[in-house]
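Asks: These are the structures, in structure tokens.
Values quoted throughout were computed directly from the atomic coordinates according to the rules given, and no laboratory measurement underlies them. All figures in this text were calculated on a predicted structure; none of them were measured in a lab. Cβ atoms are built from the backbone, for glycine too; each structure is taken alone.
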Structure 1
Amino acid sequence: MKKINIKEAIKDRILVLDGAMGTMIQRHKLEEEDFRGKRFKNHATSLKGNNDLLSITRPDIIKEIHAEYFRAGADIAETNTFSSTTIAQADYQLEEAVYDLNFQSAKIAREVADEFTKNEPNKPRFVAGSIGPTNRTASLSPDVNDPGFRAITFEELVEAYSEQIKGLVDGGVDVLLVETVFDTLNAKAALFAIEQYNMVHNADVPAMVSGTITDASGRTLSGQTTEAFLISVEHVDLLSIGLNCALGAEQLRPYLQTLARKAPFFVSAHPNAGLPNQFGEYDQSPDDMARQIEVFLKEGLLNVIGGCCGTTPDHIKAIADKAAQFNPRKIKEYDGETV
């Protein structure tokens, strides 16, 4: 049987992205020793909380989380690499481990995806290399007394993302997902690095982009509206553009409507399980979240749907059951109208 790639699959049905990695890891109540393993046993700094590291020190846990989401109905697994750049790993003095973090995470997800595809060839599973925003912002100053100061440069971001991308692609991802974008300039550095990788290696690794609306203002942290965010990245030949994190499904709807109306790409969403409570936890049930997402599906807004903070395999199962009942959004031909 011919292997179906993600560019083909996304045209035929709504693809389901997995849910929150951090939420699932928290269930294991891991200690410092779990994060250190043998390789980092004598590392100088505390490593507890560095979830990406578990792909090396506790691959059994990461593998089972991917499997749980695939069993729940997910088509796409995100690699456990949200913070796997030299910039983010500098907090743990683990810059030297970045390639391995990305390679091993991608390899684990690839193995699980291939196992499920082998058992269900009519439902191929895919791997998305998760590329987070880092803990720096290229557009904003972290110093209120010096608005012109930047803690990171575009070139430094490109270099960091390039190393991450190499590890992810070498590990076997199908697509690269630049996600939780709060500063579009950071995202543009990641997209530049992806284009550069494809050009140098004569490759065609597709890219997905997902921004985050930080509050009720409807803007990203760097101040862009949804339309401005789209305009900023639409020069790139993206597989999809979408929104994730910060908001629940109900709050995301008007911004997804904008993307569905304007975007020349497929559209994705992976919202949180509602808004956090006073303890920072997410209480929205799988059924409630699925009911809210059903509104998107009825309106024909989406091609990819999944979950972010607070979502579990139960949430993904409820979402996948709904998604199977609807057709994917069709990309509209450009009519000459400016965004």
Structure 2
Amino acid sequence: MNTDSITLAKKINSQFLDFKQQKQFSNIAKLLTYALQVNSSHYNQQIFGYIPQIFREIELSKAPNRIEKQELYIGEPVIYKIYYPAEKKMYGLPFFYIFCYLKNNSGRLNVYFQSAHPQYKNLSLDDYDLSKEKISFEGCVSAFNDDDISVISISDPGQFIPGFTSSYYVGSAEVNFVQLISKVLENICNLSGISPNETLLFGSSAGSFGALLSSTYFAQKVNVLAVNSQIFLQNRGRLMKFFFGFSEQKKLLAEFGNQISCVHRFQQKLNSIPNIYILANINDHLYQRNFDFYQMYLSRFTKKGGENQSVFDSYYGINGHGRPETSSLKAKIRIAREILTMKSTMD
């Protein structure tokens, strides 16, 4: 790194320390946006460290699925710690986190659902705390750029069940996690004036499972980009036995179908039908399941006058589970948003 770059990094670090001391979180967000453009990732990591922890944490201990107007911060990233209703717990945890950056004069929102990753197998319930600096927020860094798209990132507490990489957002017998998430998101949209029609839910793998299921609980149409989605989980006996106490598929679908199967949920009578963009890895065993799900969506929701947008797209990923490389995925997110938020021309 040359002398000019080192000098710039030192200047950014000095500004960051000043803003942090004065708790000027909006200015920290602007400085981070600038640093990501002009500074190396190595220096940014040294300066900012664990990014979520440098912003305000808002703990919602009352009415857990409702954020009040005074708790909404525009132009300032915040972390919400949201408790489950009626003092319920999910696998020993009474709360979950979301990252929220609602930008000034923003009418669009991207919501990122955390993907599964093998590194989470070594985590435990004790690690599910911001102070441990191990909680991932998918898409968090992408929030700090020059466009006007607001960003929310859902942290999947199931990542912290020892031995599992994700809860796949299925929740538990007591908590319908994706339904709760949809209410939180809808509440934020209503308070901020962002239309659900301009909201894109994005997820890959387990994250896309959460995004698809959450979308069906909104009162108004939202949009989903699902990458290599799991689609259904009733066949994952070990997971189902842990989450619900039994693994019999017919019983699982009868009692918890809306939480464990996108196919089951999308065959129900829904208040609002999401627009969907399915992006599938042609080299993965999930490809055919994704296509079958897409065809089912078409048969149910794209009849004449339905005004539902839908796309099935493919990519050549690694042999096995994988998703497009970063730059290609960013482009797909932009493309999906542009396509799905257009008014349908169907008549």
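Asks: Given structures 1, 2, which gives the highest value for FRET efficiency 1/(1 + (r/R0)^6) of positions 6 and 110 (r between Cβ atoms, R0 = 30 Å, to 0.05)?
Replies: The structure with the largest value is 1.
Asks: Which structure, out of 1, 2, was distance in nm of label points 7 Å out along Cα→Cβ at positions 254 and 294 derived from, given a value of 3.5?
Replies: 2
Asks: One of 1, 2 was used to calculate Rg and Dmax of the Cα atoms in Å, giving 18.9, 62; which?
Replies: Considering all the candidates, the number was obtained from 1.
Asks: Now, a different point. 1, 2: which one has distance in nm of label points 7 Å out along Cα→Cβ at positions 238 and 318, as calculated, at 2.0?
Replies: Corresponding structure: 2.
Asks: Can you rank 1, 2 by relative contact order in percent (Cα under 8 Å, 6 or more apart) and just name the one with the largest value?
Replies: Ranking 1, 2 on relative contact order in percent (Cα under 8 Å, 6 or more apart), first place is 1.
Asks: Identify which of structures 1, 2 gives the largest calculated value of FRET efficiency 1/(1 + (r/R0)^6) of positions 22 and 230 (r between Cβ atoms, R0 = 41 Å, to 0.05).
Replies: 1
Asks: Turning to a different aspect of this structure: When distance in nm of label points 7 Å out along Cα→Cβ at positions 30 and 278 is computed for each of 1, 2, which one produces 4.5?
Replies: 2
Asks: Which structure, out of 1, 2, was distance in nm of label points 7 Å out along Cα→Cβ at positions 78 and 246 derived from, given a value of 4.3?
Replies: Label of the source structure: 2.
Asks: Continuing with the same structure: Identify the structure, out of 1, 2, from whose coordinates helix-only ellipticity at 222 nm (-39500 (n - 2.57) for each DSSP H run of 4 or more, over all residues; to 500) was calculated to give -11000.
Replies: The correct label is 2.
Asks: Between 1, 2, which one scores greatest on FRET efficiency 1/(1 + (r/R0)^6) of positions 102 and 118 (r between Cβ atoms, R0 = 35 Å, to 0.05)?
Replies: That would be structure 1.
Asks: Any idea which of 1, 2 comes out highest on mean count of other Cβ atoms within 10 Å over residues 190-197?
Replies: Structure 1 comes out on top.
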